[in-house]
Structure formats: C-alpha cells, structure tokens
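Take a look at these structures.
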Structure 1
C-alpha cells in the first residue's frame, strides 16, 4: 500500500473508471454539438481532419480525445475549449 492507503492496483482501477466516465461525458457533449449543428459524423470528421470511425469512437467514449482533436473540434463549432470542458464537468457532476 502507498501512504494514502490505496494500493497501486486500486488506484489504477479508479483512474481507469474516471477516464471512462470522462470519455463518455465528452462523447455525449460531442454528439450534442454535432447534432445541434445538423452535421453527421462524416461531416464533422471532414471538418476536423479525422476518419468517421474516430468520431464514432469519441462519441461512444471508446477513445480519449487528444488535445489536438479538442482544439479542432472547438474551432469547428466556434467554441472555446473551456466551454467544452465546462460542459463535461457539468455532465459528470464536477462543480
């Protein structure tokens, strides 16, 4: 055990669970932004320079968004990264 009382394997499991929760919330917000714009996944993929499958993986929360992808997504939707992060924080209940 480490000094916080959490074993390394338990801490890793917590990190993975938190990452999955964040990825799912990011995916939900990405889908909301995309559908609000009236775009399909292919249109968003083209706008940010990725494959359509990547958009699907991001929206399902199967994949973490890179900083570069976040920047390009925010630019495509005309929002600041802080707006996207704020929406994700609200989705997962971070105040």
Structure 2
C-alpha cells in the first residue's frame, strides 16, 4: 500500500507499507479486526472454490445420462469427490482436486 514519498540520500522514493494494518479503536481491537479480515478472506476463497467445483460438476453432468458411453462408476466417484471438496482438511486454501476419469 502506498504511503507517500520519502527522501533518502537526496533522492525521492515512493514509500510503501505492508497492509492491512490493524490498530485498536472504539469499534474493535486489533485482534478482532484481524480475525474479521481473515474470516472475510477465507469466505471469499471458499466461495471461489465452490464456484469452480460447481462448474466442474456442471461440465460433467452429461456423464450421468442413461446412454452416455462412459464408465458410470468412475464418473460417479469423481463427482462425489467434487462434492466432498469443502470437507477437505485444507479447505479453502489447500485443495486436492480429483482427477477426471
């Protein structure tokens, strides 16, 4: 995050800070703010992963019709593994995506 400029050895440099920075205030402590920030990041990531998972399920819907020339058992297992993604231990940041048959 840019925080102005500063002069060092007669040269001007853009000054950056790492963010976000949390400080205690009337509404919440720094710890509460950081927890809320992390929860929001996790929720956003979870939504993204679920969206990707839903698209993969939609892309494989055709395999479930009666006359699809595919191994139904393998595709059913793949689709179940996709539905189980939110139950993985590393969700939503460390996803082990199943491999399409």
Structure 3
C-alpha cells in the first residue's frame, strides 16, 4: 500500500479595498500563515476592488514563505484591476493565478 500525504490549503478571502488601512489585518494574516507551517495558501481576490502596496507586500511575503517550505500561493479570480497591479509589480512570477473556481 502506498502512503500519500494530502496537502490541505489554507484559504483567505479578501474583499473590498486592500490598502494601508488594512495593513494590520494583513500582517496578522501573514504571521498566522507563517506560524501555521502550512505550505499552500489560497487567496480569493474575486471581490477585491483595489490593491495597493500593502496588499502587494502581503502577497509577496506569504509567497516567499510558502516557497521556502516547498509550497505555493494560489490567487483565485483576481479582478482586472488587481491582475494589473500584480502584473506591474512583477508578483505574477511568484503566484499561481486561477481564473476559475
């Protein structure tokens, strides 16, 4: 019999404007992910209307953490404005984008 380890992702759903005003919430989420030891984080961005440098920094932080553990960060259904921010920032190279559920 073969033993298979299943990876259950941590899921984070973000909504509205992700900006400096939410930086403490993002920091708390990043610290929780880092402390959990999880290797896969799924971030649902389908309801995000704005993403500034605070949100980009959060995504970069958790992506680096996941990669160091041999894992990854999946971004679900980013809105066009969010996708553009990810492209311009270069973060698409660190993230796995899924446009469908």
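Some values worked out for this structure:
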| read-out | value |
| --- | --- |
| Ranking 1, 2, 3 by Kirkwood radius over Cα pairs in Å, the structure that comes out highest | 2 |
| Read-out distance in nm of label points 7 Å out along Cα→Cβ at positions 30 and 70, computed value 2.5, structure in 1, 2, 3 | 3 |
| Source structure (of 1, 2, 3) for helix-only ellipticity at 222 nm (-39500 (n - 2.57) for each DSSP H run of 4 or more, over all residues; to 500), computed value -12500 | 3 |
| Distance in nm of label points 7 Å out along Cα→Cβ at positions 54 and 86 derived as 1.0 - corresponding label from 1, 2, 3 | 2 |
| Distance in nm of label points 7 Å out along Cα→Cβ at positions 14 and 38 - highest-scoring structure of 1, 2, 3 | 1 |
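Read-outs: derived from the displayed coordinates by stated rules, not from any lab. Keep in mind the model is a prediction, meaning the values are calculated, not measured. Cβ atoms are built from the backbone, for glycine too; each structure is taken alone.
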